[in-house]
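Given below, in the form of structure tokens, are the structures.
Throughout, read-outs are computed from the coordinates displayed, never taken from laboratory work. All values derive from a computational prediction rather than experimental measurement. Cβ atoms are built from the backbone, for glycine too; each structure is taken alone.
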Structure P
Amino acid sequence: MKLTGKAWKFGDDISTDLICPGRYFHLRSNLPELAKHVLEDADPEFAMKMKVGDFVVGGNNFGLGSSREHAPAIIKIAGISAILAKSFARIFYRNAINVGLPVLICDTDKIDIGDEIEVDLENGVVRDVTKNFEMTTPPLPKAMLNILNDGGLLKHIEKHKDFKID
């Protein structure tokens, strides 16, 4: 699975509150509407400027905070193809995979906002087309790739009629 898009860069400690602002709590049952406010508190213009297929690029501890699935879900619904970060909060990482949003751990220091990025999920390769360099990421386990390929954990279970992951 290969993904391409533009990088939107954020720093360290991007919390679920920055991803999914609490003032929109009343929209939690309307995720497409909530997705219009994704990352609004980190970059007020992000949701208006990003394009389907783009990447969120973070620093350390991306997704810290609450265990709400809303945060990765609205990133995916907004059209982001994957998140690249130096590290992720554990629960956010698993929630992202469960909603079908790829998350990759890599050194994001050389990636700048606006860089064109290509990601090969199966081989764990991130290529910055703008700056012409590649880096590898720890490969996602086969079980996680299967979940992502099926569109998330619920769709995976529906497809296989059980919790078979390999």
Structure Q
Amino acid sequence: MDSTRWLAERLVKVESLTARFRGEKYLSALVLCLTRVLEVQFAVVTLRLPGAVPRGRAVVFADAQNTRAPFVYETRTHPCYTVLAGEPVSVPCNAAELYPGAQDIDAYIGQPLYAISGAVMGLLAIEHTRRITRDQEISQLLSCLSGRVAAEIEALGLDAAALSGG
């Protein structure tokens, strides 16, 4: 299957499975849907937290078929550090070799989320325990979804100041 068709089919599937949800339910449905549709182990929406130590708060996180409670983590040794600085990251294999904090994963693809002000507010990413072969298409898919994810976060009033307490 060519790249354009592969991407279009998955985008339609994700959109159709999450269309009826808003707010927190949309974010949870999206990360679960991404793990299933893309056949990856993890999907996450993380918000960037203020402070001298680069930290993020995973507001929704899916581990295959289940979501996990939100958690705060230091990003310096993770690929999300670069994404939270505004640069998309696509590492289709050997992520743990490049990023010491990315233990137990082989692949990582992440897209920044931008607030209406233009500032980076967070990220949308997937991680997998094996090599990913459609990394360019997955990166495009996450890019297509990032605007709605950012809008849902802003509509919820979730921002770094509100979350910095952990």
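Given structures P, Q, which gives the highest value for distance in nm of label points 7 Å out along Cα→Cβ at positions 1 and 81? Could you put the intermediate results ahead of the total?
Numbers: P: 1.2; Q: 3.6.
Once distance in nm of label points 7 Å out along Cα→Cβ at positions 1 and 81 is worked out for each structure, Q has the highest.
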Structures P, Q compared on volume of the Cα convex hull per residue in Å³, for residues 57-104 alone: the greatest is Q
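If you rank structures P, Q by distance in nm of label points 7 Å out along Cα→Cβ at positions 25 and 113, which sits at the top with the largest value?
Numbers: P: 3.0; Q: 1.8.
Ranking P, Q on distance in nm of label points 7 Å out along Cα→Cβ at positions 25 and 113, first place is P.
Given that helix-only ellipticity at 222 nm (-39500 (n - 2.57) for each DSSP H run of 4 or more, over all residues; to 500), derived from a single structure, equals -12000, which label among P, Q identifies that structure? Before the final figure, lay out the partial values.
Details: P: -7000; Q: -12000.
Going through each structure in turn, the value belongs to Q.
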If mean projected area of the Cα convex hull in nm², for residues 65-152 alone is calculated for P, Q, the one returning 6.1 is structure Q
